[in-house]
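So, here come the structures, one by one.
What follows is calculated from the coordinates using simple rules that are stated; it is not laboratory data. Only a predicted model underlies this, so the values are computations on that prediction, with no experimental measurement involved. Cβ atoms are built from the backbone, for glycine too; each structure is taken alone.
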Structure P
Amino acid sequence: MRLMGVIPIFRMFDEAKAKEFYLDYLGFHLDWEHRFDEGAPLYVQVSKDSFILHLSEHYGDCTPGASIRIAMEGLEEFHQSLTDQKYKFSRPGIERTEWDTKELRVTDPFGNRLVFYEQIDGV
């Protein structure tokens, strides 16, 4: 037996806001979308590099206000790319933690939190 990874699911309520935040602001790629029929809730997969995230309008899939931590390299470069956009709903900073990481926190339009973090060199 071998575990192969995890794909978090975040609840969303507005397709346009979700795409603006995840695709335009954070730079994720839209991998696919699914609806059972024309009026059904949307379920999508977005990704950036090797990180995959599912976004769902389906009631009961998940609860808004969840939080995930995403390990990465190049946090300061990522921060600069977000800052350069002058996105009016989010202007995150970088925090150095007691546990030897640099962290950048953003909250999506639905109250879900993404903590991008990088280990500080030499630790």
Structure Q
Amino acid sequence: MKKMIVFVVSVLFIAVFVFTNKLFYPPLPMENLSKKEAVELLNDSNKAIVKLASENGYEWYITRSAQSIADENIKKMLSQNGWLFKQKDGSGLFFEKQGDRLIATTQMWTGDYVLVKIPVTFNK
């Protein structure tokens, strides 16, 4: 009987650990940020799209994925920096500004979240 109780408690402990740390989510394409931190950054923010990291000339953002909301959040953020949306092709959203072209790529991370990769030059 004691073995069964120890087994059940162990399984519950492991399940809670995996769930609270979001270990069941796919890996993030950036370093130095845990899955749990990424989700918490968005959930704790009042913004629709939140910056996660800057790496290798790109900025990574996270947004919710429900019914094209991700695309609208990206368009809104980039239009605030003067970029004009031109078209969508696959996972890429194409923008133009004063003859320059910018491609924001999206990646479905989970059923609830989309990761967005944008060149750091979009702020200029």
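One of P, Q was used to compute helix-only ellipticity at 222 nm (-39500 (n - 2.57) for each DSSP H run of 4 or more, over all residues; to 500), and the answer was -3500. Which one was it? Structure of origin is P.
Quick check: 2.5 is what I get for distance in nm of label points 7 Å out along Cα→Cβ at positions 77 and 93, calculated from one of P, Q. Which structure matches? For distance in nm of label points 7 Å out along Cα→Cβ at positions 77 and 93, the value 2.5 is produced by structure P.
The greatest value of volume of the Cα convex hull per residue in Å³ among structures P, Q is that of P.
Once Kirkwood radius over Cα pairs in Å, for residues 61-100 alone is calculated for every structure in P, Q, which label goes with the largest value?
Result for Kirkwood radius over Cα pairs in Å, for residues 61-100 alone over P, Q: largest is P.
When relative contact order in percent (Cα under 8 Å, 6 or more apart) is computed for each of P, Q, the one that comes out at 24 is P.
Looking at distance in nm of label points 7 Å out along Cα→Cβ at positions 37 and 53 over structures P, Q, structure P comes out largest.
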